[in-house]
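Presented below are the structures under discussion, each in the form of structure tokens.
Laboratory data are not the source of any read-out in this text; all were calculated from the coordinates shown. Here the structure is a predicted model, which is why all the values come from computation and not from measurement. Cβ atoms are built from the backbone, for glycine too; each structure is taken alone.
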Structure 1
Amino acid sequence: MNLKLKYDGEEGYSELRQAERDGGLIDFGLLRLEPRQDFGEALDGKEAVLILMSGVGTVESGGTTFKDIGQRTSVFAGKATAVYLPPGADYRIKAVSRIEVAVVKAAASGSGDPVLISPEDVEVKSVGQWNWKRDVHNIVLGNCPAVSLLVGETFNPPGNWSSYPPHKHDVDDLPWESKLEEIYHFRVNPEQGFGIQRIYTADRSLDEIYTVENGDTVIIPEGYHPVAAAPGYQLYYLWMLAGDRRVMRPNDDPAHAWVKAMESLLANMP
């Protein structure tokens, strides 16, 4: 089973994952435009989140215009700007500077208005301790009336782990666990670096390890999915989840849950 997708940085829109084709929930693509170029589409039966990875652009949807949004030169240069688009909306992105946009979509019904998520709206949390400490940026969670999608970014310092202790969310068993498909899209700083992604189930019917490089994408249909950054290289991943019940409730691997139980003690050590 190969759950890793490669991206070569083509101009225009590159569809990396199509949910209907693969029997999943999330569509994912990357859009690269030069100044004054534009791209648009109609979201037939889907909602979407547009995450500005870098550059400045204008997003139009219906009668709403978000003009000259975006401030990052790369994903490592600050908090994201994003736009949530409700089910069935149409939109057009116009590049002011050279721009790269991640396009995340999932099937949804209903209606609503586009929502601008500015950097000030992004919640930043420091998670973990010692060499599993990382920064998590929540872009689309409780701050947005999405139907299915949850979106954010994680930043691993060099050599550190994340999604750790290993957790999963593949069983509908609230309040203990929610069932959500997930996709990770990776960037590395400097670009020649790499990280490690493992995906495994308790019975090891799924047990895959991938070397992830700049621009790689990994589909996580089920199982625990920890990530590690190689020493010397900062590792970033855009995470996107979708499910019938939009609740973030991961369940830690019981073999490694003790690590989280130690975090409060470690935080208070001199």
Structure 2
Amino acid sequence: MNPTPRQLELLDEVRRQRSASVEALAERFGVTLQTVRRDVRSLTEAGLLIRFHGGVRLPGSTTENIAYRQRQQLHEAAKRAIARRVAAAVPNGCSLILNIGTTIEAVAHELTGHRGLRVITNNLNVATILSANAECEVLVAGGSVRARDGGIVGEMTVDFFQQFKVDIALIGISGIETDGSLRDFDIREVKVARSIVAQARQLWLAADHSKFNRPAMVEVGRLDQVDTLFTDRPPPSPFPSLLAEAGVALVTCGPDAANADAQDEPT
């Protein structure tokens, strides 16, 4: 499915509350119970929500991510806005690591017009997208390929990334928690991400608004390791103060960007 704007807002509301009743959702959005039930039915059939008696919750909790095809469809406009801003900040002629994730793949699409890039990736989708750019050299990590999303993981992948030191590493993440931790679900993917973080002169994080306060099981790193965060909305409290304390440059890329700090450009 391709969720409607209201359905995306409904998903965000359930994410914030962890669970919600059908009645509360109808009141929150000013629609009828019948309308909410139709939305819930569509989102449940797509695997984006789980129904229980009288309400709904998100699937998977801290142990399992949403399926790849579903993640591709969620917050597409936000991911495109983030991708355009990231690509605009990437200079020609630099070295990059791009890891696994649908937002990172959106960035790869926006980089197809760049020149002189050397891109190192453990994402087969990124490699396919950028291989169409004759001005871009693409190096692909070895390791085990995950059939569900084209991600490459494993100890061989960790060892591969340890050979490099790049200008910019751009990573995606499944969740950012209020303790300042960056989190994901797959321990093998996390081990690779930690290796990528260690090989970056500048670490950029691309995360849409749904990643704030989203729990996931495994810690990738901390906010104070990030140089620049690209997101589509001003983050909720307490993240602005956490980002300031960690020295992270915040770049807000979506329709609410006008409300962002004017001094949010990456260095």
Structure 3
Amino acid sequence: MLFTLVILAVVQGLTEFLPVSSSGHLNLISHFFALDASNMLLFFLIVHAGTACAALFYFRKDIIDIILGFFDFITKKDTPRVKDAFKWSALVLTVSLPTGIIGITLKSHVEQLGTSLSNLGIALVVTAFILLATKYVKTKNLDLHSFGYKEAFLVGLAQSFALMPGISRSGSTIAMALILGATPLFAGKLSFLASFVAIFGALLLEVLEYMKEGKEIFPISYLIISFIVSFLVGLFALRFLMKILSHGKLYLFSLYCGVLGLTVLIYNLIKL
């Protein structure tokens, strides 16, 4: 059992940040290992917390700067950090708005679609095309100071689209920001800073669901190991993705998503 949990933690750590859909991968593994999701609630909560902590650690300097910017505002200090803090906060809220509305109203219906192998395969192929599109966009060099709220709202709509298992959240949001003209590194930073709202919102829902239905069937040592694995692998994946973004090559992940999606579709047809 520990081996299976570690594999799942590795998959969560890698796919939470790489643009290949963590929900799609976890659904596939759950299907092939015949895992009972009702008995896995606490485990999924733990590994999601691990990747959330990895993101907090990676972006700690940016988060601290935003906090200090608000502290400067409260203490009436006119510093560049004040303007940046408010702009980041406004952008993140704008990105999160459509995701929150759609997530609250349609989350259960959309996630239900991910239980079908054919839907997962199609969604992964769609993710492949989304990523491939970034190869042909030309940046307008938009950054924190020039990226607008209309653009941020469109990024939020793209993030909402990723509620469907198999559609990558990071891939959709980064791709949309790039298509709208953002620089690759800003697109990545906006995507992941905005993801904190989605990640911690999902964590809250998982906590509530676990309190209602969860069954704790794993030793605490297994859960600690799973948390550490998801944290370390998530941190590695995040560093790797930001390096890929710095070279403007997000489209490289399209081949993987396309091959996996087609493999799932072919497998499902053969099984039928």
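Couple of notes before you dig in:
- For helix-only ellipticity at 222 nm (-39500 (n - 2.57) for each DSSP H run of 4 or more, over all residues; to 500) computed as -1000, the structure of 1, 2, 3 it came from: 1
- Computed 0.95 for FRET efficiency 1/(1 + (r/R0)^6) of positions 34 and 162 (r between Cβ atoms, R0 = 41 Å, to 0.05) - originating structure among 1, 2, 3: 3
- Computed 19 for relative contact order in percent (Cα under 8 Å, 6 or more apart) - originating structure among 1, 2, 3: 1
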